[in-house]
1. If distance in nm of label points 7 Å out along Cα→Cβ at positions 85 and 149 is computed to be 3.4, which of I, II is the source?
2. Identify the structure, out of I, II, from whose coordinates relative contact order in percent (Cα under 8 Å, 6 or more apart) was calculated to give 25.
3. log10 I(q)/I(0) by the Debye sum over Cα atoms at q = 0.16, 0.20 Å⁻¹, for residues 213-276 alone was computed and gave -0.53, -0.79; which structure, I, II, did it come from?
4. Out of I, II, which one gives 6, 28, 38, 24, 4, 0 for P(r) over Cα pairs in 10 Å bins from 0, in percent as computed from the coordinates?
Structure I
Amino acid sequence: MATSCTRVTYSPAYTLVPTYECFNRCSYCNFRADPGESPWITLTEAEAKLRSLPSSVTEILVLSGEVHPNSPRRTVWFEHIYHLCELALSLGFLPHTNAGPLSYQEMERLKGVNASMGLMLEQITPALVQTVHRHAPSKQPELRLQQLRWAGELQIPFTTGLLLGIGETVHDRLATLEAIAQIHTQFGHIQEVILQPYSPGSTEAWGGCAMRPADLVELVGIARRILPPAITIQVPPNLILEFSLLTACLEAGARDLGGIGPCDEVNPDYPHPVPTDLQTRLAEAGWQLVPRLPVYPHYLEWLPQSLRAIAQHRQLI
């Protein structure tokens, strides 16, 4: 049982999807659409959505499908993401972009309009390139590890994580955690590591089996021992289907529940819990659920002054 003062954080968030189109075909994906089959959200549409949000929302997760780096549409795609971030900032929100692997120059530009950024490392084993990532060129492990290093060089507060139960071994999970720990030790920029269990969805091609819940609880404890103390471990409450397992993850060392908003765009079959309901249930179990910003306080000095001013104005904890 947690003590009465043990805090767990979450980010009051809204997900803005520039486009669902993606040149990758991860076989477990429930998000993507084929190129040309997903209209891009316009700035006018995005502004209407953002202006309708309650004042409690602080984070705008800009979550996009990927346009191929060599596509003639790549520049237009990137500029659209950049302008969506600018729009969110102009309305007093804090953007957090996750748009797949980016070039160093793209990351450098987005740093100026994002409170933080993210990219799931998933797993570093190359074996998955022959299975669930066979048709997903941007899931090459070294490409994603490079993103983590570049984010560190650019001093971008960063979120990464593991996708669990997609064919990796226990050794693969440990190797991925150790790789994250090593990169953070060098640069000190990783805010959170998400431990996300694969959850079967209604539109995926793969049809795999969900991860054993007990394995997730065990991995949280292992991750807490491997990762530096400054990195917060995050688990998604909508993908942990029994409340007792969620509290077991917290007891094992998880301390954040991620962005909670109207919809989980990556796992649309698994609705987010209502924060007030979750807060009540956690309080009964001895945990205090509190909101946070998408940038942790000790990284505020890394932000450009304009972003830092918004973050300080919206400071929640």
Structure II
Amino acid sequence: MARIEGKLAKYLQDEFKRLSPNGWECHSEVAILSPDLEKFLGYEPRVDVLLQRTNSSQKFWMEFEISRADPVANHTKFATTHLFQAQTQSDTFVSMMSADIDRGKRNLGVTTIYLMRHIGMNAFQTALLPHHNSKQIKELNNISIENLKQSSLDITQEIQRVFSISETVISENNQKIHFAGDILDVFMNLRKWNEEIVIPEKRSVWGKRTITYFVFDPLNRSFAPSKFCAYVAIPNTTALLELSLGNFCRSEMSINLYAKLDGTDNRFDGRRARLHLTQNLAMTQHEISEVPEIFRLFENWLFQHSDSINVHPKGIEILMPPEPFTKKIR
């Protein structure tokens, strides 16, 4: 049996069952391997939650990472299982990590997701109860089931987040456009924009765009347009298998792809992008005047990119990440 951490994981299992959408059913502690493979390999892995359509046409194998010392162990469990019992196209692995998992371990999880995709798996990582900080998660994990039922946790939103980040928004050539699943995905896009915009050919493709909302990375003290940061471009399975690992395209947005989609496909939408970042990934939105220490950094950054960015006349809004991706600005 899989180890249940505190009371919170058990509560989540029960609530996912109770709140399964119409046409879906939910089971907990489901075997991943066939009985023959369990006997042959000598271990019996189980999944926290299997959420599947009642006709079994779509299955989400979900792990709740609340406060584990090794939260990437479940990624490895599913990846190695894939070697013996290949995941089907109807299967999707989803790891949900709380704020009580430190930044390095969360990021290790996301990068392991990239490797899982490279071997042909549908895999995602996203936030678990993202509007609760580490201290609050610890408190929730140490209270009774009865008290958890009184805590007003919005478990329906947790289920919807799984659907939101796993659903393909747009299919474009050999790529599937999705909403970013994790803050690292957002920051990878932020870094990619800043890397590409200094290349003359990329800067020409970007042109000069009027922007209101910017994502801020406190650790690297950098910014990028929020819409660019909110979408990822996942190579489809065929494209992934044709790539060598050294040339493996992770899932960042690119300036070329952004320019192709922006203004030509209404599914690629700035408002939806911003709401995803604030609602599903718990980024907080601030008027630039509210954060003067960040305003100074933004002015310096904007000066470097004045040929590429016009600030919207109504002002600047900054989107900041939640714990554990924050750092005091000095």
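No lab work stands behind these numbers, since they all come straight from the coordinates. Everything numeric here is computed off the predicted structure, so don't read it as measured data. Cβ atoms are built from the backbone, for glycine too; each structure is taken alone.
1. Values: I: 2.2; II: 3.4.
It was calculated from structure II.
2. So the calculation was done on I.
3. Working: I: -0.53, -0.79; II: -0.66, -0.90.
Only one of I, II returns -0.53, -0.79 for log10 I(q)/I(0) by the Debye sum over Cα atoms at q = 0.16, 0.20 Å⁻¹, for residues 213-276 alone, namely I.
4. Details: I: 6, 28, 38, 24, 4, 0; II: 5, 25, 33, 23, 11, 2, 0.
Value 6, 28, 38, 24, 4, 0 for P(r) over Cα pairs in 10 Å bins from 0, in percent corresponds to I out of I, II.
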